[in-house]
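In structure tokens below, several structures.
Every read-out reported here was derived from the displayed coordinates using simple, explicitly stated rules and does not represent laboratory data. Everything numeric here is computed off the predicted structure, so don't read it as measured data. Cβ atoms are built from the backbone, for glycine too; each structure is taken alone.
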Structure I
Amino acid sequence: MEKEGIKVKETGTTTVGIVCKDAVILAAEKKSTLGYLVASKESEKILPLDTHIAMTIAGASGDAQILARYLRAEFKLFEIEHRRKITVRGAAVLLSNILQSSKYFPYYVQLIIGGVDDSGPHIFDLDAIGGIEEDKKFISTGSGSPIALGVLEDQYKEGMSIEEAKELAKRAIKAAIERDIASGGRAIDIAVITKDGVKIETHPL
């Protein structure tokens, strides 16, 4: 991929978001590619945005990282002005507006934004030009997503516990790694988001 004539690092990626009982689980593998080069086996593809919200990234790493910095600043300004945390839906709409405003030179990303607020756990899927969809149960993005979605469709259950959802996320990511050449790395990152905060764990493969 080239952007304004400059080659950018991509994350040929598999990421997963799952809504479970009182929590959101986000998961991602850690391989980044630059064309046919494995640029990194230790990429961070889950980015905390606030104490109750995080985001997974697929696409160009630089674009995703600058979006994360932008969102963190906007969330702090929102909290100062309104004296409360932004809702997960509000965060997703803000991100959608940012992406929509950059259609001429879009951010090359596909994102999952997830978190827990007073109305419960939520995950949203966003494309590069701001298309937004709330997924009530689960979603996957990136080059390995068709494989991961097959596992999620088959094994997801309503009211899963956090531990059950973590295991399902790992199975979905591992299945994608087995069949998607652009997904891999040495470990899987899993973020558990509850009303108490965002906790990211690394599980070696």
Structure II
Amino acid sequence: MGFVRAQAASLYSHTGQRKYLTQAERTRFLDAAARCGRAELRTLCLVLAWTGCRISEALALTERCIEVEAGFVAVRTLKRRGCLVIREIPVPPDLIRDLVCVHGIDSNRPDRKLWALSRSRAWTLIKDMMREADVHGGVHATPKGLRHGFGLHAIRSGVPISMVQKWMGHARMETTAIYLQATGPEEREMAEKMWG
């Protein structure tokens, strides 16, 4: 059990493969998604990238989950058994506008799901978008890689770790702390001073 927990709390797989999208890969993914001609696929990709939610959590989103005026997406955490946890994740205003436009958010249909896709079909579509964004091979080129990329991006953007924990729906701070392991710009800057 200790070995399994240690592997879960790492940004690398047991074979040493990186599990997260780098900042450059994340940017390419966001750009590719923004250019996507399939509006519903575009919004799914952008919701995953900007909320860090799990693919099953995204597919469970209904119109009621989009808080247009407040500018956040209310995501139900699906990994907490026997306990209802809703996390409110702020998203860019452009994403809110896109969700309203593409999905016709309407208070008369609050329980209508945003995407009528199976988990496996959505996973395949996200993988296709990864290839479109020139993100290839490895465990990082998956929806889970987007989730880890979100966590790293939030930490590197100065978001407090407690807020990242809340947004990602982690029950334990130790899970969120893995995002502190990756080399960030500050660490690189310090190393460059050492080399000079």
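Which one of I, II has distance in nm of label points 7 Å out along Cα→Cβ at positions 36 and 100, as calculated from the coordinates, equal to 2.2? For distance in nm of label points 7 Å out along Cα→Cβ at positions 36 and 100, the value 2.2 is produced by structure II.
Taking -15000 as the value of helix-only ellipticity at 222 nm (-39500 (n - 2.57) for each DSSP H run of 4 or more, over all residues; to 500) derived from one of the structures shown (I, II), identify that structure. This figure was derived from II.
Structures I, II were compared on Cα Rg over 2.2 N^0.38 Å, for residues 60-131 alone, and the highest value belongs to II.
For which of I, II does Rg/Rh (Cα atoms, Kirkwood Rh), calculated from the coordinates, equal 0.95?
The read-out comes from structure I.
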